[in-house]
Structure 1
Amino acid sequence: MKNVSQLMALAIIVLFSACADQTTVFSDPQDDIILEKSQSVLDNSVGFDNAGVIDIFEEDGTSSKSGKRPSDQAGDYPLTLVAQIDPPSRDGSTNLTASHVAIDGNFAYVSYNTVEDGFSGAVDIIRIADPNNPIITGRLYYTNVDVNALAYENGFLYIAGGVDSETSVRATFNSLVAKLTVEDGRFNLGAGIEYGFQPGFNATDVKVMDNTILVGSGKDGVVATYDKNTLTTIKEESFFDIRSIALNNGRIAVLDGSKGVSFLDDDLAVTSEIAIDSDFGLATKRTLDFFGNTIAVAEGAKGTGVYNSNTGSFIEYLPILTSPNGVDNSDIVTNGVASNNDLLFIANGGGGLSLAEDQEGNAEMVGVIELEGSINYVQSRGDYLFAAAGKAGFQIIKLNRPTQSLVEQCASSPLYSGRNVLEVSANETLAYRGAKRFNRLEIDGSLLLCGAWTVRNTIEINSNALFEMNGTLVIASNNRRRDVTIDEGATFRVEGNLTIYGDLILNDGATLEFLGDNSVVNIFGNVIRNGNVEVNGVFRDVRSKF
């Protein structure tokens with residue numbers, strides 16, 4: 001949200017004009033756009049160094065407040081870090097940081113901007129159909145545009161950002177909205193790009209709403225609606241400092257850094273407001289999101305403000321849980337919030353990424369997710385969580401929620417609620433369903449796990465033991481590898497998705513069996529066969545370790 005003069009450029013190539021006080025639409029000659037053509041550059045931007053099981057640090061204050069589990073109990077939310085995406089770098093520059101993400105089906109669309117002087121941006125398209133192997137399928141660089149936010153629908157990507165109108169031959173204002181064509185994860189620049197410009201120093205957010213596009217611009221800007229097909233202006237209303245837009249079942253909420261939250265009708269008229277007396281900072285990203293019957297607002301040093309979305313009444317502040325050593329206090333601020341059903345994810349800058357959950361209509365803190373870097377933006381859809389960590393890159397996290405079909409298959413098994421170290425003795429037969437984080441598993445008897453599970457350390461399947469899993473199981477992480485050992489006479493039966501950050505060791509007489517036709521095994525270490533072993537069934541070997 002750079003403070004750049006809004007003087008109109010003298011030379012403008014006008015292809016279509018809306019009303020004089022509204023947005024002007026242009027067709028882009030693409031002089032300022034560069035497509036990354038090297039697949040090796042895209043492939044090398046995906047890193048797995050820190051991939052694996054992610055813990056959640058549940059601080060004492062948090063635990064006592066929300067009645068969380070004792071520290072030796074198996075934890076909820078078995079998260080895994082799938083991969084990290086390095087920010088795009090053109091000609092060796094390292095000034096781009098992730099700013100936003102939109103998720104649709106098998107693809108994630110990520111925008112990048114620069115906090116430095118000048119304008120520069122990029123957009124990545126990431127295929128996430130295979131959770132074990134995200135692939136960047138398209139990358140576009142803007143040499144003169146900050147890309148601050150984006151939205152996707154039906155083959156079109158809508159971006160909001162900023163441009164220097166004094167140096168552009170077509171920009172009438174610094175706030176920009178553009179419509180790009182995307183086909184199967186690739187940019188189709190040949191189809192043309194449509195642009196519009198609106199008052200404000202920088203366009204900060206964009207949303208698709210029915211047949212219109214909704215765009216907000218900060219600092220003396222507007223909230224504007226555009227025709228989705230032609231990108232012509234329908235309506236615009238002035239606001240002083242729009243930072244973010246949230247939609248929920250036809251409701252529109254905008255965060256104005258000068259006063260708080262405003263709720264708008266379809267004509268952009270204010271229907272109600274929540275006055276917020278917080279310092280939202282200058283030229284900083286702050287977001288809001290609906291969370292059940294409440295609305296959560298990123299309020300900088302105060303943490304997350306939670307308000308009743310119907311009455312506007314204040315409910316509570318969710319504090320920033322940690323104060324990391326070596327991090328400047330000014331960097332420990334709440335920048336963004338994102339909800340996903342009953343979960344709320346909170347980006348706290350240098351304070352990391354926090355998780356809260358809906359408990360009977362109230363937001364209760366769970367803890368801080370084990371991620372490196374300063375978390376500046378967060379978004380979550382489906383079974384994925386995406387966190388932007390500035391120059392540390394863009395992090396793809398899987399929530400590992402068990403599907404309803406798995407729960408139904410294991411309906412006769414009880415939900416697991418025990419310790420985080422599960423030891424099954426030789427005379428025991430245990431079966432559980434659910435989604436938990438373990439520290440270690442040691443099996444001498446028989447164990448069935450149905451659902452989604454992570455194990456931070458080792459799994460030992462001892463002599464003549466039986467371990468069956470149906471669903472998702474992830475062991476260790478790539479920067480602290482741990483092994484899975486199957487001893488003599490033991491059987492490990494897999495139906496679903498198995499990921500091991502370490503070695504799979506099959507000792508003499510061990511059996512590994514895959515059920516069904518759709519099982520997937522993803523081993524980052526080696527498969528070690530010590531003697532005569534059996535590997536049976538159909539499975540996809542992601543890294544060709546068998």
Structure 2
Amino acid sequence: MTKGSDLLVAALENEGVDQIFGIPGEENLDVMESLRKSSIQLVLTRHEQAAAFMAATYGRLTGKPGVCLTTLGPGALNLSTGAAYALLGGIPMVMITGQKGILSSRQARFQVVDVVASMKPLTKLTRQIVSPQIIPTMVREAFRIAQEERPGPVHLELPEDIAAEECEPIGLVTPNKLELPIASDAALDHAASLITAAQRPLLMFGAAASRPRSTSDISHFVVRTGIPFFTTQMGKGTVSGGTDLYMGTAALSEKDYVHEAIEQADLIITIGHDTIEKPPFIMGKSGPNVVHIGYQPATVEQVYFPQSEVIGDIGPSLKALADRLEGKLPNAQALLHLRARILERVTVREEEDRFTPQRLVHDIREVMPQDGILALDNGMYKIWFARNYRTRVANTLLLDNALATMGAGLPSAIVASMLYPKRRVMAICGDGGFMMNSQELETAVRLKLNLVILVIEDNAYGMIRWKQAVEKFPDFGMTFGNPDFVKYAQSYGAKGIRVNDIAQFKQSLEDAFSAGGVCLVNVPVDYSENERVLVKELRERLPTILEDGDGA
């Protein structure tokens with residue numbers, strides 16, 4: 001005989017699960033015992049929201065669903081933000097929550113909420129397990145749905161009496177590889193005709209282009225066509241930012257320097273673009289035309305309505321498209337003459353002697369190797385890193401431009417460090433976002449990770465405060481106090497460094513990485529550059545006030 005929890009854990013092992021992130025409750029005790037006897041590592045977190053962010057980051061970096069576990073009611077509901085983070089971000093994740101027994105009601109309605117119903121708008125699938133016999137097939141279906149296009153979160157609820165119920169051993173379902181179709185010849189021919197006829201073509205890489213399965217094929221497509229490209233925030237690193245064809249990143253929706261190229265393009269080929277991201281450009285009646293290349297059809301929006309679509313597995317589809325285009329694009333680099341001017345305006349100069357966002361970006365880029373990973377929380381600094389930080393390797397700048405939630409930076413960095421222990425990993429957090437999940441410092445210390453956490457301090461919710469000022473509202477309701485971050489880090493057993501002189505910043509980061517372990521580096525920030533550059537300077541480029549300038 002076996003029991004439901006044993007079947008669940010065996011099914012998870014069958015899917016290749018090696019880690020589960022979460023916080024158990026009494027409704028998970030049978031599952032915990034089954035996990036104890038398994039090959040799966042339980043990564044105990046300090047908050048369920050952080051567990052969901054960790055599972056999602058695991059999915060983002062590996063392409064395989066990350067798994068998180070919580071109890072019923074309050075624990076399960078704390079996964080909601082992480083579920084939305086994965087749903088909007090197109091990230092595969094499986095959430096498992098407990099529940100009171102359903103065969104009897106010994107505790108009446110204590111702690112019971114309808115978690116399955118609450119997860120319905122936040123997941124691709126949410127189901128309660130009502131019999132141990134169906135666990136193997138339900139787990140297989142959960143992982144299949146989480147991974148198939150468009151990837152996202154799936155939720156399974158396992159009541160405690162079903163987990164404990166004994167039954168005859170049941171065979172597991174062998175996972176099968178997901179095979180995606182290649183775009184049709186008709187769609188490829190139509191797209192090729194538009195691209196060949198374009199006078200000023202431009203490529204754009206979006207969030208889905210960063211998936212591990214497609215980045216190599218995308219790079220080959222760029223080389224074979226020679227068309228210059230820009231990226232969305234979540235598409236950064238898809239193709240090396242060091243290539244001579246990189247034009248920049250659209251951190252704002254319009255009127256930034258990269259939009260000089262976008263505005264002159266007569267055709268934009270978007271690869272992996274998902275309209276969950278804040279628009280990297282806004283389509284209008286006067287053009288440009290757009291060819292949409294993606295795993296799924298475009299979501300037609302007021303600002304995005306492609307004239308041609310190439311739908312299928314992006315990598316093989318791009319290879320077939322390149323076969324039709326290579327050597328036939330005399331105008332491929334018509335916009336490339338704009339590149340030097342665009343990048344010169346967002347190049348960070350080391351001589352800046354204040355803690356400006358640009359100087360922070362410069363020094364961090366100097367410290368991080370090409371494969372080093374930055375995990376950004378959400379704040380004003382995110383715009384600066386999106387615009388100014390040059391990436392050389394895919395998925396080395398992890399930021400969220402979909403849900404754009406605060407609190408994900410540190411949990412994401414923890415998972416990146418776990419997956420890539422030999423690479424430099426840094427979390428970059430504002431003081432507001434950091435304090436939303438700062439308790440995970442203890443998790444990082446307990447796991448003996450090598451991790452640097454940069455906390456940028458302005459004692460305010462800086463992005464919203466900036467937008468408040470841009471829109472001429474009085475300065476109100478955005479400021480707060482902070483703990484002594486150095487002592488705070490030390491109280492968890494981490495190291496802490498406060499840097500007050502920008503000349504010492506880069507060396508302090510080097511020292512933090514060289515020392516190993518978990519180290520928090522705390523710096524002030526001079527956000528006067530937000531107004532000078534992102535409003536006044538860009539307004540001078542085009543005499544129109546920025547719209548939706550937060551870039552989040």
Tell me which of 1, 2 gives -10000 when you compute helix-only ellipticity at 222 nm (-39500 (n - 2.57) for each DSSP H run of 4 or more, over all residues; to 500).
2
Going by distance in nm of label points 7 Å out along Cα→Cβ at positions 179 and 363, which of structures 1, 2 comes out largest?
2
Upon calculation of Rg/Rh (Cα atoms, Kirkwood Rh), for residues 275-514 alone from the atomic coordinates, which of the structures 1, 2 produces 1.06?
1
Taking Cα extents along the principal axes in Å, for residues 171-210 alone from the coordinates of each of 1, 2, which one would give 33, 23, 15?
1
Using percent of Cα pairs over 32 Å apart, for residues 115-386 alone for the comparison, can you identify which of 1, 2 gives the largest number?
2
For structures 1, 2, which has the highest computed value of distance in nm of label points 7 Å out along Cα→Cβ at positions 131 and 483?
2
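Every read-out reported here was derived from the displayed coordinates using simple, explicitly stated rules and does not represent laboratory data. What you see is a predicted model; the values in this text were computed from it and never measured. Cβ atoms are built from the backbone, for glycine too; each structure is taken alone.
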